[in-house]
Structure 1
Amino acid sequence: MDAFYASVEQRDRPELRGRPVIVGGNPGGRGVVSAASYEARRFGVHSAMPIGRAARLCPEAVFLPVDMDKYTRASGEIMTLLSEYSPLLEPISVDEAFVDVTGTQRLLGPALEVARTIKGRLRAEIGLTASAGVAPNKFLAKLASDLQKPDGLVVVKPGEEADFLRDLPIERLWGVGRVTARDLRAMGIETIGQLARVPAGVLAKRFGKWGALLHELAYGRDDRPVEPFAAPKSMGAEETFAEDTRDLQELRRTLLAQAERVARELRAEGYAGRTVTLKLRFADFQTITRSLTGEATQDGLEIFRRAFALLERVTRVKRVRLIGVSVSGLIGGGSAQLSLFSETSARRDRVARAADRLARRFGDRALIPASLLAPPQRR
């Protein structure tokens, strides 16, 4: 989809159409941009930019808070529409999916016509524009869909992969970020076509297994199948503080609240996870992550214990701007074992599920750990 969050807001509020819209919160706050309309992007605003900087670049923008319930509903409508064209539908985010129409073309027509039909229906029935890529594999389809936003449609025919990729900058390759691009440029490689001419052995020697994959991608090769209803890889929560802090108790309280929130989401979706990851972003915007792997858990206290253990290992010389916790290595919750095979652990699980029911009925703060309550004021 095109600037999804911002486009949903413009769809629902006609007075915002044609105006720069930035989703992410108060321009005087310390969060980041979640989405920017194309009108705002012309001023240099982009996702993940500090909201304050976005306000300086585009002071006339309309700033809106994130409304995930609204965007999730729109996403559900989009995925339902896409599922009508193939059972092989793989959502990769709230606003993006792969659809394999190989087996339905005899019934629905060529892939290009299917893409045009889908784009037309998204506009007419859901009120949103989308950019589509039609190609022999996932890598090329994703790349093609990004080339002519907004409302674009790019086709890569079988046999034309090399011509399509030849003149594109190396940053267009999946997984090539700033560091890899810098290393490739140090080798004299600026375009995907130049990368394709480098022997696979040379790339493997320089980048290891990643080098071999780069060589395959440079030729437009990708044998990953479309995997319908793929399980999430992780679940997490993060928060940007109103003011940078190194107060351990504030970090601890925030981490505990996040751990409880993630655990509730895990239980709701029927998952448990083995790896807990702590994320810290400091005042200078340096970001670090630390991970700890153990038995699969969906217990908020256990997630917190692992995350806090990681936090205690970090030298807190600098003030913290953002803290987050995530759980990965997910397995189905029904096969997850409690971290302690004891009555205490089972009782804690029953209490957690009772709290989940209260949260669904009365809101997230219906029942919270006492340590999350503000300390009483001394007189």
Structure 2
Amino acid sequence: AYILICVINFNGKDGCLKCTVSGEYSHVSRTVVFPTLRCPLRNDQLFRQRAYGNHHNGQDTPLLRIPALDMIQDFVVADPLHLLELGIMKRLLTGWRDGSLGFTGKLSAYQIQCLSTATVNVSLPKEIHRRMRAIDCLSYWKGTEWRSFLNYVGVVVLKDILDVTLYNHFLLLFTAVTICSSDMYASMRPIAQALFEKFIEEFKIIYGEQYITSNIHNLEHVVGDVNRFGSLNTISAYPFESYLFQIKNLLRQGNFCLEQVINRMQEKKVQQTNGSNQLFMPKLVKRKGFIECEVREGLFINNTFRNAWFLTKNLEIVKMIDIRMNANSNIIIYGCPVKKYTNFFEIPIKSSFLYIFLSDLCVNNSRPYTISDILCKYVTVPYKNDKIVFLPLLHTL
């Protein structure tokens, strides 16, 4: 975006795309930091008049010829892959492990081992295609692993590892990101804005002003992008990164790459046109040893432990036992509702507001449910004393 709209880079003192904050050079971290909050926002009219001085790099972007394009609001800084997962979550976890955020929060070797064991023991549902790896493999983690840690795993495994102050600070980030990750929480976005700002303010106190880089600063603008374009899943770079991988796999040799890609894509298009690929959902699919229900795109239910849990619209946590089709060809799910569950955390808001619960897995007798009863699928993360934390699989909400 910085190249497209001809402005200085993100680490320049006037590099923020959204507001007029002026960065300061830190001789401690040897980088530009942005400790000031709530600066005046930039607007399209002043940008087109080149009124922002050093923010512009001296050239005019051809995008100025598009009158309907808002040069500020139509460019996203809240891409979760690069801002939240490969940016902030990676910075925090490597900082806690290696001490690169100062000695505040640096974990001992024993704590790192406990954290690593707890992380590896998490069994994620089939919709998440990568298993979690150990903490000593952080350099090799992919974006999906950082996303799983931020959205599901970290809030549980860090609870008894981090200092209380550091954990409560992390909860600010986790809660705000969760709210912004589904339209189901849209009414809570003002709360997310306040939590992001509080996270930045406390980051300065806990870790030091020298670590308030552009990524930390841009948290202030996440809710604005989400309000304009939709939840974080809507503005994520993951589909494009995945499609680049698919394009790469279309190549058979290093010559005439563009021509190869065009030919292979045309062949796939013809194949899809000739095939009968119309999907009807929900549908039952027979797997080896069990029957699976594809409730809707991206939501599968079967009786393996990691894929069996869902939340109903009546806020029952249910473990699927069996799936059958009745005489009217309607799919009936037989499941056991959990007897008792509580909040997993109480601050900054009650976890129940996000449909996150802690339970001991005591269940009632099986009863039938219809597909329309399902609100979302659950991710299950083990906690101490044989308890389980249930977190919504965010794209299914």
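Every read-out reported here was derived from the displayed coordinates using simple, explicitly stated rules and does not represent laboratory data. What you see is a predicted model, and the numbers here were worked out from it, not measured in a lab. Cβ atoms are built from the backbone, for glycine too; each structure is taken alone.
Thinking only about distance in nm of label points 7 Å out along Cα→Cβ at positions 153 and 305, which of 1, 2 has the largest value?
That would be structure 1.
If helix-only ellipticity at 222 nm (-39500 (n - 2.57) for each DSSP H run of 4 or more, over all residues; to 500) comes out at -12000 when worked out from the coordinates, which of 1, 2 was used?
Derived from the structure labelled 1.
Given 3.1 as the derived value for distance in nm of label points 7 Å out along Cα→Cβ at positions 33 and 81, which of the supplied structures 1, 2 does it correspond to?
2
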